[in-house]
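Colleague: Take a look at these structures.
Bear in mind these aren't lab numbers, they're just calculated from the coordinates by the rules spelled out. Note that this is a predicted model, so its numbers are computed, not measured. Cβ atoms are built from the backbone, for glycine too; each structure is taken alone.
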Structure I
Amino acid sequence: MNIHEYQAKHILREYGIPCQDFRVVSRATDIEEAIDSLGVTEAVIKVQIHAGGRGKAGGVKIAKTREAIIQKANELLGMKIVTKQTGPDGVICHQVMISELADIAKEYYVGLLVDRAHAKPLLMVSPEGGTEIEEVAEKTPHKILKVHFGIDGSIDEEALNKVCRFMDWTEKTGEAGKIFIKNLCKAFVENDGEMLEINPLIEDKEGVLWALDAKFSVDDNALFRRAEIKEMYDPSQSNAQEVIAHEMDLAYIALDGNIGCMVNGAGLAMATMDLIKYHGGAPANFLDVGGGANKEKVAKSFGIILSDANVKAILVNIFGGIMRCDVIAEGIIDAAKELQIKVPLIVRLEGTNVEKGKELLKKSQLSIIAADDLTDAAKKVVAHANSSK
């Protein structure tokens, strides 16, 4: 789950990581009060959306007078931001962060993520801050240092010294840098981070390091023990289908294709999408109903898929283990009747009680197209989706 920059900074401050003072407003009437509370006449105003590239999209403004702060904050509230990460539809800004201006002497990059290949958290640093790390990796990969640290959030002195040498942090900045990195690693692990990016991390003219920006993504599967972070979920940053899926505890991601997919198990869902692509189709979504889905979840899943106007055909691919095929078949039949599904519906069942499930589908007298195996299912759904264009 992604959280906003200001939310990430609240967490970082708890770990002693310096951040400029800020206020967050969601209504134009609160802007002047926020300025007075900050006590500033100059400020940077940032849209609060779950996407990088805000500055290039016009979502970050610098204002040098009180009047300019008010004007620019008003302009950004309600603005649609379109970046590479939002896609062409963009995201509406519902909140802006008004922050003190920073006295920047140097910009750096720091990122933390989970290195699944080594089963360890990974720290990445670069003296090239303020630039997208993908661009640095492509053009100047030698300017990125990667260092693993402990799964308990600890990082040893040798690794810290290596980081300081690479970043050219010496004396006062070097000591501050070690503390900064140690606290950052601890914050990442103790909050079940998937990705934490400080870009830029800045050094002011006094040699003090500040987290000027913060992008934090937390493992959804750990939210049961992170109640305070779970409360930070912002439904305005997701499309309508993803919000419903979140409420139903379904793993759903909207895509650009025209074939709706309902599958149980992430691996099977990805294999299903790959086969659809292989046979010339395009998935409209990733939807994993989970191993223990019931009839209600199946019906809700159909509702989410059908709410996408681009869907021209649906493929249901279920392997019944914990979830019995006859129960899923009942859910499919009930949903098809209730929702009056008009698009072609292709169903492939396998596993526990598969024959009972197939028999129920056959007796339903609904226009459900049975598939013998996954390849057969993929070919059939692609053919029907293409014929519906």
Structure II
Amino acid sequence: MASNAGEHVLLNRGRLRLLPFLGPAFIAAVAYIDPGNFATNIAGGSKFGYTLIWVIVASNLMAMLVQTLSAKLGIATGRNLAEVCRDELPRGVTIGLWVQAEAIAIATDLAEFLGAALGLHLLFGIGLLPAAFATGAAAFLILGLQRWGVRLLEAVIAGIVLAIGLCYVIEIFKAQPDWASVGKHAVVPDFQGRESVLLAVGILGATVMPHVIWLHSALTQSRIVPQDDEQARRLMRFTKIDVVIAMTIAGLINVAMLVMAASTFFRTGHHDIGSLETAHATLAPLLGTAASALFAIALLFSGLSSSAVGTLAGQVVMQGFIRRRIPIVVRRLVTMTPAFVVIALGADPSHTLVLSQVVLSFGIPFALVPLVWFTSRGHVMGVLKNARATTAAAVLVAAIIVSLNVFLLTQA
């Protein structure tokens, strides 16, 4: 969405108010608290207590850097990451990136759609298949908000993020965690065997989400168009604030999920909470029926909002790489299909969610490496080219993610 004249005046005079420029990072943040996060965080907390909190903290710091780079690319170039790849890379590489990005989009939609359907199932007791149809209808309604402008969609999604956070504030209050242990494990890296490494990779995949690496640049590419270098720098400073606020909220919600599971399940000897259904059922006798209801509500909100965001990301990927755009209703119907197949086959939804997050983790480098490369190129970024320290940090993040995936493969 192009900037209006009043916004340019505010940029020029240095009286930019923050609130009108918040929003894109909150849409991206929804992907960081999607149903896959519920599955991996609940599994991690119930099996290993507070041990893997540091993975969430580290992943969230990585996410802040990655989303800042993606937003910066859109501001600097007026193009999204897929478009820059199409324009700057050989055609064969571009096609390969598009194919894997579409595969990642399918895995993303599978997790998010399944999670929303499961939330409805747990909250109202309806069958999983009818819940899936209801989820589909609700997802279309959320996507339809774009008809009234992207700001309304941003406001609704930001409200959903805050609602999920409120649910977990209440859950944490009821769970009464050991805050000293929480603080320790937030900063002290540790593993407890190969299974904890698998869950750590799943948490990473659920936190640094590849599809919103592609999407965030599209959210900023024409929202406000800077007219000169000084405006670009100033806009970037406020974009960083948007990212930090949104990602901090998402990170705290993720930590709260794991802490709740550790304080409620691990501490009481319920170490085998292998599914979200079991977690929901176990919460009622431990913390009361209100706690289990809040859990289901948060899962439902998470799935509905992140499913809409996943569909937007898929549109950006297709349009950016191959200059093709299909009606969003058609795309939504196509990406819903795998979730219906999984439900119809009777597969374990929670296990499918965890596996989807591991798949997503393997897709991160294919979005992250081009992003780091382009944002470090002066001919692409102009005045917003990465500083050397920023590029070094981004390269380190990419190396950590790739190394974790290689280690996981050697242990398989």
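Colleague: For distance in nm of label points 7 Å out along Cα→Cβ at positions 115 and 171, which of I, II scores largest?
Modeller: I
Colleague: Work out which structure the value -26500 belongs to, where helix-only ellipticity at 222 nm (-39500 (n - 2.57) for each DSSP H run of 4 or more, over all residues; to 500) was derived from one of I, II.
Modeller: Details: I: -11000; II: -26500.
Matching structure: II.
Colleague: Given a value of 77, 50, 38 for Cα extents along the principal axes in Å, point me to the structure among I, II it was derived from.
Modeller: I
Colleague: Taking distance in nm of label points 7 Å out along Cα→Cβ at positions 91 and 339 from the coordinates of each of I, II, which one would give 3.6?
Modeller: II
Colleague: Looking at relative contact order in percent (Cα under 8 Å, 6 or more apart), point out which structure of I, II has the largest value.
Modeller: Largest value of relative contact order in percent (Cα under 8 Å, 6 or more apart): II.
Colleague: Thinking of I, II, which structure, once Rg/Rh (Cα atoms, Kirkwood Rh), for residues 219-322 alone is computed, gives back 1.16?
Modeller: Checking each candidate, the match is II.
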